[in-house]
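Please find the structures below.
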Structure I
Amino acid sequence: MSLSTRGPRHRLSVFAGLLVVVALVAGACAGSSAPSSSTTGSSGPSSTNSASASSAKPITAAILYQSSATVGSYNTTHNAAYTAMCNKYNFQCRTIDNLPPAQAVDAMRNLGSQGVNLIIASSNGYSDQLIQAAREFPNTWFVMTSDLPSTQGLPNVVAFVWNWYQFGWLGGVAAGYLTKTGKTGYVLGAPLLAAQQAMEGFRQGAQIGHPGTQVTFRLINSFNDAVAAREASQAMISAGVDVLTGIAGGANPGIIQASQSSRVSYIGYLADEYSTAPGSIPTSMVGNVAKEYDDLGRLYSSHQLQAKLYVGTVQDGTISLAQLRDIPADTASKIQQQVANLKDGKITIDETKLFPLQ
């Protein structure tokens, strides 16, 4: 919308005649034009609150987590990126954590009724709830920063997602070269679509370094229960698994504990987790979460946010494999070469399959 105010233009000429003497224009008065302000945005809700900067309301945002925002690599990485976005773009932000999906719609409705500009879901366990709330509050942006199959054509829904097949493949190719038993394992917090995609990518990647590698899993139905994650890990280790990873949010530390105590490898998740357990974490599947949140803040602030899926890949650097440590140099070289092959398009992942959670 463009708002423009222009004052009327007047010209007053005073003529005085004395005989044949003509007095020239005694004065003129011309009005001025106020500057034009404009807003250019996407098809979604307006990201401006007022035509006047001096009276503009602050931009408000809220983020939702299924578990504690301060536990586990997934939530802590998201929380750091979210906080950085809020500080950089001067948003007024709040955090709601330990929120079960069953309570998410009510939480989103409450935020929408308060006029929050950006409601951010950090887990695709909130996917259905996000879509439902977005239909009810068309003037609020609903943002997914995990995985979302579709915006369902809603003009106020946006997602910053990854190619989860590629993400899992990175961990799998490392696991394939590292496993000695040919048995690897996943701990899952919930049976999510993104998890199935990542696990299938992991399975395909593992076959490169160790054809026939098995991928087993344990579902703990929690993103908080580190004890359950540790017990699930120990059960798989007892069955011969010697490389573990997981998508369990705040429960992931339990997987690390089991890996350390049993001296098996753990492939880190989302962030480079090496410092958490040196010697037990040879590498990590890493996502550039900071870039995603910065993109969100930048696009919203510049009125360029669009209702679509922004997909991060290995090729654009959004997802990557962390530095390889504490493994033989020739093994590290082989893994790095396969990652380069994927990035260059020499390896293709079959993205038509889902890992069966049965």
Structure II
Amino acid sequence: MSRERGAEIRIGLAGAGLMGQAHAQALSFIEGATLCAVVDPDRAAAGRLAALHGAESYSNLDDLFTESGLDALIVASSEGTHRELCLAALSRGIHVLVEKPMEETLHACEELIQAAERSGAFLMPGHLLRFDPRYLSAHAAIARGEIGEVRSISTCRHNRRSNGRRLYKRTNVLRFLGTHEVDWVLWCLGGMPELVFAQRTSIAALRERAEGWHLLLSFPGGVVATIVVSWLIPDRGVTPLIADADVFGTKGSIRVQGGFESLEVTSADGPAEQDTIYGSGAFPGAVGEELRYFLGCVHSGKAPSRVSGEDALNTLKVILAAEESAYTGQLVNPEKVQSGNQPSGQAAKNKERRRR
């Protein structure tokens, strides 16, 4: 059902960390929506972010849903918390935009998809490259057939080692960065790989804090994609992000430079760089484009078509297949990874550790 013209969408935000802050910043420049509530187990962090944007702060879900009258919830909390937050919102008919990865197991992803179907509320995973103008334009060119049939895709995404030190206890770089690349490759090729092979590398002294993953995806018809992601950029490196994509077709090719290509604006106060991905100043970036799309769906009552829960599920299948491959040394069919309570790649990792 579409909303009345001019009706404000009441938005809640779960998570007051870096991504929560990026969403709050982007929302402040989008008309037709109001950030009215921030929830985080760290009540002080929730309070600080809420105060910046004129919202209320909460430390638990019951108070959030009882008092705030939300139309939609942005889930930007840490990995492993998404299921509870999404289910609580969807069961109340509240639309959900959830940061990647949507969840950590296939079982949980399927549970969220089913909950959205039962409630009629929208469930949209935050797969950001589908809203980054560079990657979106490349996908559109492929869809128009400008380079003929795609035969090969090669992508990479690297962050500084400091990100590994900050995140390694919560997740690995394959899930943190690789979700972006895997989703975009699947979107461009319109289907799943038949086989996945992966290898993991690391700097021995730093272990999980500085690791890299190399993936080879084999698609029907001999189409191949390679993906490399890492937390290997030295902290004193010139750039905090290296990201590129090359697509080769039968009639041409596409190159995407996806790092922090800055936009510099010089005003009376001097020059200032604008972050074109996560947004800065009055420029909402790709996060803002993602939010505009989601809120447009909420306004119109039309379910998101650019990205779905099923897309997040398929991406996770490939991620789990890559983890299993890396820890077993085998080729893995992503359609055959098990949908249990523990990621199959982690199960294989635990098995490997028990053998030592």
Structure III
Amino acid sequence: MKKIKYLLICFFVLNFNLRSQIFTVSSGTDLVIKSGATFSADNLTLVPSADYTLSNLSLARNATKTNAFTVPIAVSRFYKFSATTNAYSGTIQVNYSDGELDGLTESTLRVNVHNGTSWSDYASTTNETTNNYVLSNSLSAVALNEIALASSSAPLPVELKSFIARIQSNNVFLNWSTATESNNSGFDIERLTGKRWMKIGFVKGSGTSSIEHQYSYNDARVNMGKYEYRLKQIDLDGKFEFSRSIPLSVGLNKERIVLSSNYPNPFNSETVISYQVPKTGMVKLFIYDLTGREVASLVNEQKEEGFHEVRFNASNITSGIYFYNLHSNGQTEIKRMILMK
């Protein structure tokens, strides 16, 4: 296994810090940060208390979180690993600019880490409002998936983990789950008929919670036609945020697969692809470049009938035009996406 010293990686980062992608550790290569060594990349600094190894992943910086629900409580600087890392112990420091504060009070900022399942915040050892950085050395055996600065006086947002739908006869069954919740009053369920969104129900939330919660709603006896469904997550103080909408055809195309346009498109690093299958069976969803070369396999397994969605992380491929191909039940649908970094 090839091992690369962290100083070489830092030199590589300097050539790319104007782009969202900071660095990539290729398959078969390890980046080893020695205990007590300082590793800095694009204003993110790690000082591990034990030797720390990164393998087969990339790190990107974005202006927004990657989670479904977002509210303006965090500095507009998010560091996202393409895969959840090994457990990390030591210090994390994040530098920021005044333009990224989005109205937050600097003295309340804390380092927040998503471990692949939920967000947690860590006490600030140093909160330097003059030189614009926050440092925490309280991390112990924490997996790193995403790193952010958020206000300790503001709650973390509700993080929607999944949102799917399925049709049975003329009934629409909605299921969704949250990884974390803070001050969550609940969810309005809204349906688009024609050009008008209408509230059709409400499901109570779990307030503040750091564990996963499952929710469901049944829209019964729906007339034949085309619809869209979305969630309106409402905080206890009345603030709200909409989820992505799910398009469905009730009583239509029961024998056809449906592949929706990815969102967003064009996109930078990550997008969501939604699709509908008329009956349970093998589903394949692959990504191809303009030459017809397969660059990613997103789905290759049995799926139940109904609506499904999958996230595509393109941090390891170059900008350009790509095609996504859905195949199930002897049918194929193809759509185009544009990756812009």
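Read-outs throughout are calculated quantities, based only on the coordinates presented, and are distinct from any laboratory measurement. Values in this document were obtained by computation on a predicted structure and should not be read as measured data. Cβ atoms are built from the backbone, for glycine too; each structure is taken alone.
Rank structures I, II, III by distance in nm of label points 7 Å out along Cα→Cβ at positions 86 and 174 and report only the one at the top, that is, the highest. Display every interim value, and only then the final one.
Working: I: 3.0; II: 2.0; III: 4.4.
The maximum falls on structure III.
Could you tell me which structure in I, II, III was used to calculate Rg/Rh (Cα atoms, Kirkwood Rh) as 0.99?
III
Between structures I, II, III, where is distance in nm of label points 7 Å out along Cα→Cβ at positions 126 and 182 highest?
I
Quick one: distance in nm of label points 7 Å out along Cα→Cβ at positions 134 and 286 came out at 0.8 when computed from one of I, II, III, so which one is it?
II
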